[in-house]
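Before anything else, here is the set of structures, which you'll find just below.
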Structure 1
Amino acid sequence: MDTNQKKFGIYVFLSTFSRNLIEVFIPVILFKFGFDLKSILFYYFIANAVSLIISYPFVYLSQKFNYKILSIIGIVAFLLLQILLNFMTHNIWYLFSIPKE
């Protein structure tokens, strides 16, 4: 196995592991900020819908670009979802027309 493939495998493992560690605590954080179950599920609906929409074009992009560019785009998408979470926890939930209960 090539050393670049090993490095990429380690990168994929560490990035997936760290993202999952963050995502495990998102419902707890949202609940602590006073969001009800409906709002938390709506956040997950938005996050998974964005992930689904982004996934299909990436199949075609992966054939044209190398993994470094796609990794950067994936990181940016993850950061955008974290910014959405930050907006939710700072009472800017009205942007989605769902009142915080």
Structure 2
Amino acid sequence: MKGVSLAIETVVFIILAVLVLTILLFFFTSQSGPAQQEISLQRQRAEICGRIATADPKCENFNGITSSDLNDLTDKVCVGIKLCTAGEDDAACVKKCCTIFCPR
């Protein structure tokens, strides 16, 4: 009988260990989601603003990017980072969002 009880105890310990590791994994991955989203938005911002500043260092002319990139920058990226509001003018939003790349 001792051999059978040892196997049952081992299975119970393995189940408990897997349960604890699953709970820890869920906790740590749920905490990193917003940070990963913020990093992704900052990367997109740097990429698009860099292209705008390369084409026009004063960031007054948006010929360096496509209209879909401009819409992504003003509607999704800058609003997601909370540098612009949803209904703001594109030129004003780009000036606020790309302050690192464009002079005031």
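Here, each number is a calculation from the coordinates, and none is a lab measurement. Because the structure is a prediction, the values reported are computed rather than measured. Cβ atoms are built from the backbone, for glycine too; each structure is taken alone.
Compute distance in nm of label points 7 Å out along Cα→Cβ at positions 56 and 80 for each of 1, 2 and report the one that scores greatest. Please list the in-between numbers first.
Numbers: 1: 1.6; 2: 2.5.
Ranking 1, 2 on distance in nm of label points 7 Å out along Cα→Cβ at positions 56 and 80, first place is 2.
Hey, another quick one. Given that relative contact order in percent (Cα under 8 Å, 6 or more apart), derived from a single structure, equals 23, which label among 1, 2 identifies that structure? Don't skip to the end; give the middle numbers.
On the way: 1: 33; 2: 23.
Answer for the origin of the read-out: 2.
Could I ask something else about it? Identify the structure, out of 1, 2, from whose coordinates semi-axes √(5λ) of the Cα gyration tensor in Å was calculated to give 32, 16, 10. Kindly include the intermediate steps, with their values, before the conclusion.
On the way: 1: 32, 16, 10; 2: 53, 12, 10.
Computing semi-axes √(5λ) of the Cα gyration tensor in Å on every structure in 1, 2 gives 32, 16, 10 only for 1.
If helix-only ellipticity at 222 nm (-39500 (n - 2.57) for each DSSP H run of 4 or more, over all residues; to 500) computes to -23000, which of 1, 2 did it come from?
2
May I pose another question? Can you tell which of 1, 2 yields 5.2 when distance in nm of label points 7 Å out along Cα→Cβ at positions 16 and 48 is derived from it?
Numbers: 1: 1.9; 2: 5.2.
Structure 2 accounts for this read-out.
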